[in-house]
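Colleague: Please find the structures below.
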Structure P
Amino acid sequence: METRTIFFIGKPGCGKDTQAELLSGTTGWPVISAGDQFRTLAEEESVLGRKIKKEIDSGALAPDWIALHLYLKSIFGVSEEQGVIFDGFSRELSQAKLILKSLTWLLRSFRVISISVSDESVRRRLVLRSQKAGRADDGVVDERLKEYYAHTEPAIEFFRKEGMLIEIDGEPSPEKIAENIRSVLNI
């Protein structure tokens with residue numbers, strides 16, 4: 001069965017967004033971004049919007065149950081034959097388990113691409129991104145790394161044990177990383 005569902009996972013600033021967009025440009029598959037969905041919610045003038053904004057600005061991960069809701073809403077909107085790229089979902093073990101259960105139930109094969117970079121690269125990249133894009137969450141790098149190690153690493157380990165994980169070195173140029181991803185996915 002051809003893999004038409006891809007998840008990007010990794011530390012903040014590792015290049016998930018860039019690689020998801022580059023892969024989308026090659027495949028024509030849409031990118032569904034957890035970060036974009038949360039930032040859109042944070043702009044709402046509502047109880048939920050204000051609470052999400054506070055979480056984002058502090059560097060904390062948004063509540064697991066909201067991420068799970070957004071993921072399920074998104075995956076059920078994708079037809080069986082359409083490919084899709086998820087960027088930033090599966091950041092916690094419970095999300096990883098739900099992804100495996102839901103995609104097994106939907107009979108969709110998938111792979112999780114973990115983009116590996118050093119903490120020093122994360123700090124350097126987020127400072128640059130904060131200067132360019134002005135994202136408030138990029139100003140709390142240590143908190144975001146703490147969240148990564150506490151929550152995302154266990155999800156990565158889960159996908160590794162399930163045989164779904166593809167590890168990619170995120171230190172080369174974006175073009176070289178994209179080439180390595182296409183190669184490993186046979187795209």
Structure Q
Amino acid sequence: MTHISLVPIGLEDHAYLAALERFVADTFRLPTRVDAREISLQDAFDPNRQQYNSSLLLRQLIAAPPRETERILGVVDVDLFIPILTFVFGEAQLKGIGAIVSLHRLHNRFYGLPEDRELTTERLLKEAIHELGHTFGLIHCSQPQCVMNSSTYVENIDQKPAELCPACQRTIRAERGAPANDGFRFPWWGKK
């Protein structure tokens with residue numbers, strides 16, 4: 001059975017993964033599981049920037065995905081960058097199989113504030129859905145109440161919900177070959 005694979009990469013605290021596994025499965029209506037993989041953080045480390053190149057990690061992640069994997073999401077707790085940006089919360093292949101997200105800048109401690117595990121988890125869920133949304137063909141959404149709205153700063157993440165707007169839901173339905181009138185609803189939209 002096809003599934004979404006969550007791959008912890010050098011992650012010391014696996015406690016976030018249980019909530020992430022449930023949330024991803026509920027959002028995309030696909031079985032989701034944690035899969036162990038050997039991914040080298042060191043191969044992506046840039047000593048000049050003291051950060052990790054997310055594209056190099058993503059390349060390793062998608063090189064040999066677990067069998068029957070429809071999508072794969074790497075989860076790290078290191079500072080990610082791409083060469084044209086100072087940092088990124090994550091990266092994904094548009095209409096591809098892979099995405100990666102980092103907890104590093106989602107922690108309050110990064111900003112000199114008291115740690116808030118619940119807030120960090122909420123931020124992780126939003127960023128994971130955002131990055132996986134790109135793999136399903138979603139681009140940045142102009143709707144401020146959509147998880148696909150762009151997030152340049154952590155404050156942007158905090159202001160948006162973890163939900164996909166109806167237009168983004170329709171795009172995913174089309175990408176997965178589901179009819180528009182199939183009665184399928186994502187977890188939050190349409191709740192009374």
Structure R
Amino acid sequence: MIEDVRKDAAIRMQKSVESLKHEFAKIRTGRAHTSLLDHITVPYYGSDVPLTQVANIGIEDARTLTVAPWEKQMVGVVEKAIMTSDLGLNPATAGTLIRVPLPSLTEERRRDLIKVVRHEAEGGRVAIRNIRRDALHTLKELLKEKEISEDQERRAETEIQKLTDQHVAKVDEMLAGKEQDLLSI
């Protein structure tokens with residue numbers, strides 16, 4: 001019983017950390033990274049599909065991404081999708097290859113992105129604390145139904161708190177790394 005609660009909490013906390021890592025990947029630093037375009041969708045034969053399903057995305061250099069659509073008629077559609085995305089990028093087409101240069105970040109934009117990153121990290125911490133609250137509530141229910149003793153409950157609470165502290169520390173570590181990335185030129 002207690003082990004099931006602890007395992008469930010650990011798995012859910014790890015998923016929260018992974019989700020935060022995915023969100024951090026979307027926030028661009030000065031360097032090109034293929035995950036910047038992951039959330040862009042393009043219309044393809046009547047349905048919206050992720051860009052990665054209609055084109056090959058690569059890195060040309062530190063500040064340039066390349067997008068090579070698999071079908072020639074998709075070049076204009078892909079270019080328009082990148083242009084209208086919330087990233088503020090201006091792709092340039094050369095035949096069937098689309099180059100996406102990443103402009104350097106201004107100091108003001110870096111500060112704004114740091115605020116966004118901190119907000120995302122706080123959301124991750126809150127999610128982890130909510131998982132802890134759910135696990136502790138489950139333990140209280142087990143105690144109330146006399147399926148576990150008070151000593152077992154206290155030990156389990158201590159374990160869950162340790163898990164919470166470990167995952168919050170991971171979030172803080174990821175936040176520090178992302179802030180450092182954003183501040184480096």
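Coordinate-derived values only; no laboratory data. Remember, it's a predicted structure, so these values are computed and weren't measured experimentally. Cβ atoms are built from the backbone, for glycine too; each structure is taken alone.
Colleague: Here distance in nm of label points 7 Å out along Cα→Cβ at positions 11 and 155 was calculated and came to 2.3; which of the structures P, Q, R was it taken from?
Modeller: R
Colleague: Assign the value -16500, calculated as helix-only ellipticity at 222 nm (-39500 (n - 2.57) for each DSSP H run of 4 or more, over all residues; to 500), to the correct structure from P, Q, R.
Modeller: Only one of P, Q, R returns -16500 for helix-only ellipticity at 222 nm (-39500 (n - 2.57) for each DSSP H run of 4 or more, over all residues; to 500), namely P.
Colleague: Hey, another quick one. Suppose relative contact order in percent (Cα under 8 Å, 6 or more apart) works out to 25; of P, Q, R, which structure was it derived from?
Modeller: R
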